[in-house]
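So, here's a batch of structures to check.
Values quoted throughout were computed directly from the atomic coordinates according to the rules given, and no laboratory measurement underlies them. Computed from a prediction, not measured in an experiment: that's the story for all the values here. Cβ atoms are built from the backbone, for glycine too; each structure is taken alone.
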Structure 1
Amino acid sequence: MYAGCTLVFVLGTGLMLHRLLDGARSYARFNTMFFPAFIAYAVVWSIAWFKLGFGRGEWIGSAAGCAAFVAVLAAFLRGWRGLLSAWLMLFLCHSAGYFIGGVLYYPSDHGVVPKLLWGLLYGLGFGAGIGFAFWQLQRANKH
C-alpha cells in the first residue's frame with residue numbers, strides 16, 4: 001500500500017507542480033529534483049515514525065523529513081539562502097495537512113472516505129509547502 005501511495009503521489013506531484021520551474025523541459029527537470037528530495041523525506045520520516053511511533057515520531061518525522069526534502073532541493077537549485085524559510089513553510093503546511101487529516105481519520109470507521117479526506121488534506125498541505133519551497137529556493141538563488 002505504501003509503495004502504491006508513493007507512486008501516485010510522486011507521479012501526481014510532477015504533473016501538478018512541474019510548472020514551478022521555467023523552461024520547456026520543466027516536467028523532466030522537476031522530477032529530477034523532486035524524486036530524490038521526496039525519497040529523502042520518505043526515508044527520514046519513516047525512520048522517525050517506525051522508531052518513535054505515533055505522536056512524537058510523527059512530529060519529528062515531519063520536521064526532519066521536511067528538512068531532508070528542502071536540503072536536497074536546495075542542493076539542486078543552489079538556493080541555500082532560502083533554506084530556513086523554505087523548511088519552515090514546508091514543515092507548517094505538511095504538518096497542517098497531515099495532522100488535520102488525522103483528526104478526521106482516526107475517530108472514524110477508517111473507511112474509504114476518511115482515508116481519501118486525509119489523503120486530500122495531506123496532499124494539499126504538502127503540495128502547498130512544496131510549491132513555496134521551489135519558489136523560495138529559486139528566488140534565493142537569484143539574489
Structure 2
Amino acid sequence: MSVLYLESSAALAWLLGESRSLEVIAKVDEADTVVTSVLTLLETQRALIRAERQNILTAGQCNKLSGMLARASSGWVLMEISQPVRERAARAFPAEPVRTLDALHLATALFFMQVYPDLQIVTYDRRIADNAQVLGIG
C-alpha cells in the first residue's frame with residue numbers, strides 16, 4: 001500500500017496550476033492513501049485568501065479552488081496538531097534552521113510513519129525535503 005504525505009507547498013502547486021502541478025496530481029492519484037496535517041488545509045486556505053487580496057485570484061477562482069481542496073481533502077487522512085506533534089516539532093531537526101510550520105509538518109509526518117512505515121512525502125519546500133530525507137521519510 002502506498003501512502004503519501006501531501007505538504008502545503010505541493011498542495012498549493014497543484015491548486016494554483018504551477019509547473020509541478022501535474023507531478024503532484026500523478027503522485028496523489030498513484031497513492032492508495034493521502035495523509036497530511038490539518039496545517040496543510042489551513043496554510044493552503046490562507047494562501048488562497050492572500051492571492052485573492054493581492055488580486056492574483058478573483059473571488060470566484062478562490063471559491064473554486066477552495067471547493068477543489070475541500071472535495072479532495074475529504075478523502076485524506078488528517079492529523080491534528082496534538083501535544084505529541086507539538087512536542088516533537090519543538091525539538092531539533094537534522095537540517096536546521098527549521099521554521100515552526102515546517103517543524104509541525106515534519107513532526108506530523110514522523111507520527112504518520114509509525115502507522116505507515118513506507119510513507120512518501122511530496123513537498124517543494126527545500127527545508128522540509130532536506131530534513132525528510134535525513135529522517136527517512138521517502
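Computed quantities for the displayed model
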| read-out | value |
| --- | --- |
| Structure from which 15.0, 50 was derived, Rg and Dmax of the Cα atoms in Å, options 1, 2 | 1 |
| At a computed 2.5 (distance in nm of label points 7 Å out along Cα→Cβ at positions 11 and 91), which of 1, 2 | 2 |
| Structure (1, 2) behind the derived value -29500 of helix-only ellipticity at 222 nm (-39500 (n - 2.57) for each DSSP H run of 4 or more, over all residues; to 500) | 1 |
| Value 13.9, calculated as mean count of other Cβ atoms within 10 Å over residues 83-90, assigned to which of 1, 2 | 2 |
| Which of 1, 2 leads on relative contact order in percent (Cα under 8 Å, 6 or more apart), largest value | 2 |
| Ranking 1, 2 by Kirkwood radius over Cα pairs in Å, for residues 59-114 alone, the structure that comes out highest | 2 |
